[in-house]
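Each value in this text was obtained by applying a stated rule to the coordinates, not by laboratory testing. Given the structure is predicted, the values throughout are model-derived calculations rather than measurements. Cβ atoms are built from the backbone, for glycine too; each structure is taken alone.
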Structure P
Amino acid sequence: MFIVHVFVHVNGDQVEAFQAATLENARSSVQEPGIARFDVIQQQDDPTRFLLVEVYRTPDDPAKHKETAHYQKWRDAVADMMAEPRTSIKYTNVFPDEQGWD
């Protein structure tokens, strides 16, 4: 598995709009064959901060995800909602192995 954590800081007046756009994208994303999991997490002590946890089946699947219409719609919709550019960190799972994800 190939895991990406995307850190997002949203402008305070854009939290609800960001959340709505992101949930729409997440619902479509989990339908992709290359996505094993897609979590949208909001920080408790600062609701303007979100973490997207994207779990892909192969290292090639993030690029395929970025080619989808729903991702491109999300990317364009949230661009002006950001308080700062989003960042990401890429991981490879150690445990559980692939059998534990399906």
Structure Q
Amino acid sequence: MIAVESRGDPSAVSATGAAGLMQLMPATALTYGVGNRFDPEENVTAGCRYLHDLLARYHNDLSLALAAYNAGPGAVDAHHGVPSFPETRAYVARVNAALRASAF
């Protein structure tokens, strides 16, 4: 996820305001108690906790959890699945491909 989110740059900031290695939005960082979104340890810990919570919410459906990480749970719920947003569909495909490539 980090490779797709920030290309490993802890100082990365997106056009929408997501920041750090796992591209945390300000509200997500606040929810998970992150004081500095650019601190790699805080950012990755919170990003992993958030993904864990999304996996629980979507019954371990990785594609839905990834879509929610990218577009927000509200979008996934409203679309009853992965939203048709090109950015979100591409994100889910890129992360899934990276996971398949790194499997032993």
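Out of P, Q, choose the structure whose coordinates give helix-only ellipticity at 222 nm (-39500 (n - 2.57) for each DSSP H run of 4 or more, over all residues; to 500) equal to -17500 when calculated.
It traces back to Q.
Once distance in nm of label points 7 Å out along Cα→Cβ at positions 13 and 93 is calculated for all of P, Q, which comes out largest?
Result for distance in nm of label points 7 Å out along Cα→Cβ at positions 13 and 93 over P, Q: largest is P.
Rank structures P, Q by FRET efficiency 1/(1 + (r/R0)^6) of positions 45 and 69 (r between Cβ atoms, R0 = 25 Å, to 0.05) and report only the one at the top, that is, the highest.
Q
If distance in nm of label points 7 Å out along Cα→Cβ at positions 61 and 85 comes out at 2.7 when worked out from the coordinates, which of P, Q was used?
Clearly, the read-out refers to P.
Rg/Rh (Cα atoms, Kirkwood Rh) was computed and gave 0.95; which structure, P, Q, did it come from?
Q
Out of P, Q, which one gives 16 for relative contact order in percent (Cα under 8 Å, 6 or more apart) as computed from the coordinates?
Going label by label, the one that fits is Q.
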